[in-house]
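None of the figures in this text is laboratory data; all of them are computed from the coordinates on show. Small disclaimer: the values here were computed from a predicted structure and weren't measured.
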Structure I
Amino acid sequence: MTHRRLKLLALLIGSAILSMSCGRLFGSGVRSFVAEPFPERLSEWRLFLSGLTPNKGVVPYDLNTPLFSDYATKYRTIWMPEGTAATYKNDDVFDFPVGTIITKTFAFPAADGKEKLIETRVLVHAQDGWKALPYVWNEAQTEATLELAASPVQISFTDTKGQKRDFSYGIPNVNECTHCHENNKVITPIGPKARNLNRDYNYADGNANQLAYLTKIGYLKGAPAPEQAPKIPVWDDAKTGSLEARARAYLDNNCAHCHRASGVAGYTAFLLDYNETDPRKLGFCKLPNSAGFTGNRPFDIVPGSPQESILLYRMESLRAKEMMPEIGRSVLHEEGIALVREWLASLKGGCAQP
């Protein structure tokens with residue numbers, strides 16, 4: 001073999017090794033990065049063909065009741081390496097294989113009647129655990145760049161009710177991502193649970209239940225039939241559940257990622273997981289464990305009295321450290337607050353004064 005051919009062979013072998021360690025460098029498929037350095041540009045992952053049109057194997061999904069984020073529209077996708085699948089869990093986030101990429105893109109209405117993409121959050125299951133990577137879109141909407149500590153973005157639009165929205169939208173930095181995604185001091189996804197995904201989605205090849213569809217395409221193993229899996233209601237659709245169930249679903253997805261025994265607010269013993277049944281752990285007539293920011297209200301929740309409940313006081317606040325959730329929003333979620341207020345008012349019992 002000539003020296004030239006040996007040199008070419010060495011280059012090909014080197015490229016193959018680089019491909020296996022850093023990503024798929026050839027072809028038009030998604031590139032999987034499971035170790036640093038991660039791509040500086042979102043396009044390097046090849047998750048989308050153009051805009052947010054998903055590449056082959058990139059599956060869109062939605063949640064029954066999502067986290068509120070300043071009235072942003074969100075687009076979620078998931079991709080897994082060929083031949084792998086997530087393992088079903090009934091009441092927790094699925095167990096995803098190494099290489100899994102979950103994305104969530106945030107968009108707001110633009111002046112031209114279209115949408116303006118603000119950020120795409122990438123959650124990748126790397127070799128040493130999950131990594132949260134925030135990518136910020138440029139003004140031309142042609143590329144998003146990795147920014148570990150992005151500056152706020154000014155948002156201005158008129159919503160569907162004709163109300164003017166004008167505020168500074170904060171893009172969480174990497175540490176703030178950890179704050180929400182930490183479970184037993186380990187970063188994990190939040191949304192992909194059976195109770196959130198058990199709903200229909202209008203895929204490119206037709207309408208289907210998400211759990212059934214993920215099973216059909218080989219992305220999920222061990223799942224029961226959808227009618228046997230848990231399902232939470234849609235928070236703002238009374239046809240999908242009772243007032244209490246919808247309020248609990250809202251709190252589950254907006255608060256329980258921190259307010260659970262294994263979350264960063266577990267120390268408060270105020271636990272808002274959808275499956276929690278202990279009234280005291282749910283805050284009923286419970287004195288707050290954390291210092292300050294109570295609005296001079298005595299208990300986390302006073303059944304029948306929203307105006308005396310610390311929960312509602314902190315949901316109605318925009319002050320730093322006092323507002324709940326602490327990060328991820330810049331405005332009040334008026335409809336969500338109204339739902340929780342109505343639920344609190346419907347509760348019976350009251351509390352004895354401490």
Structure II
Amino acid sequence: MTAPRLEIRLDRIRHNAEVLVGRLSAKGISVTGVTKAMSGCPAVARELVAAGITTLGDSRIENIERMRAAGVTAEMILIRSPMPSHAARVVRAADTSLNTEVEVVGALSAAASAAQRRHGVVLMVELGDLREGILPVDLHAAVEQVLGLPHIDLRGIGTNLACQSGASPDARNMGELSTLATSIEAAFGIHLAVVSGGNSANLDWALSTADPGRIDDLRLGESILLGCETLERRTIPGLHTDAFALVAEVIESKVKPTQPWGAINQAAFGAAVATGDERKSARRVIVAIGQQDVDPLGLVPPEGMRVLGASSDHMVLDPGTVSPPVGAELRFGVDYSALLRAMTSPFVAKVVVEVD
């Protein structure tokens with residue numbers, strides 16, 4: 001089998017999705033399954049739908065188009081504010097999009113009018129993480145403008161936390177989002193079908209709160225794919241954390257000095273990383289994968305091994321007490337960053353592993 005490759009266990013992804021859908025449903029919260037880390041992989045998308053998820057979200061319109069072309073049957077939401085230059089593609093492929101600029105919604109309105117279609121909009125609110133969002137003080141004015149645009153349906157409001165600055169979801173900011181939803185409905189005489197509280201970072205709050213207020217949707221990716229919450233990367237009880245494995249092939253296995261020599265300056269990716277230790281020599285292994293394919297810092301090497309560093313297409317390991325030969329395959333666990341980059345790399349094969 002080819003290497004490098006990312007092995008995917010669809011059954012484990014489906015199990016994780018089913019568990020989270022069930023637990024959140026008991027709180028009155030639905031799940032939007034986020035497919036961006038999987039580059040909109042249709043096989044994964046179908047497992048999410050089979051697990052009871054009716055809405056899929058992705059940050060790239062190309063991924064939504066890919067799922068549409070593959071016949072995936074689900075509501076599709078673009079979870080990154082659309083580029084105005086993509087407005088026609090967005091209204092053609094996505095049912096709804098998350099937005100922060102009225103000017104962009106205007107472009108969507110024009111594209112939807114030209115296509116004689118309606119497009120749903122969720123306005124994102126800035127609640128402290130300082131990524132995307134309309135400031136709460138400006139939200140009513142934005143709602144008023146959006147309601148006046150033809151072929152646009154204001155479906156709701158939402159927020160995003162713990163992505164840019166690490167601001168965490170809690171009773172205060174989730175309560176503020178609920179209050180904003182209620183105030184908009186009262187001011188404009190409308191009903192907001194969606195109040196999207198955030199992403200996998202919201203799970204601890206959502207599953208522990210007695211009253212989620214108006215929050216009725218969470219956008220979940222990492223928790224489904226990797227079985228962990230994202231504030232401290234703790235494993236979620238009952239979920240699989242090994243739905244993915246990155247397999248790389250050994251292309252060099254030698255005993256070498258543990259300290260570099262000669263004049264030392266910057267390495268390929270900036271400051272040189274110290275890889276030496278007190279030993280004068282030790283076995284060093286190189287596998288055929290690098291920064292172009294994966295985030296080396298996001299890999300969990302085989303037990304007893306240690307990742308020493310990586311350039312574009314070589315990753316150097318200290319294999320510990322073992323001596324893997326040239327041609328051997330090594331299996332690595334992945335975190336979200338490593339998974340995202342491996343799925344995006346055209347040089348990493350994606351292989352669905354059949355259930356035993």
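For volume of the Cα convex hull per residue in Å³, for residues 179-282 alone, which of the structures I, II scores highest?
Details: I: 129; II: 237.
Between I, II, the highest calculated value is found for II.
Could you figure out which one of I, II the value -8500 for helix-only ellipticity at 222 nm (-39500 (n - 2.57) for each DSSP H run of 4 or more, over all residues; to 500) was computed from?
On the way: I: -6000; II: -8500.
The value was obtained from structure II.
Given a value of 5, 22, 31, 25, 11, 4, 2, 1, 0, 0 for P(r) over Cα pairs in 10 Å bins from 0, in percent, point me to the structure among I, II it was derived from. Computing P(r) over Cα pairs in 10 Å bins from 0, in percent on every structure in I, II gives 5, 22, 31, 25, 11, 4, 2, 1, 0, 0 only for I.
Structures compared: I, II; top value of relative contact order in percent (Cα under 8 Å, 6 or more apart), i.e. the largest, recorded for II. Can you say which of I, II returns 1.09 when Cα Rg over 2.2 N^0.38 Å, for residues 67-170 alone is computed? The read-out was computed on structure II.
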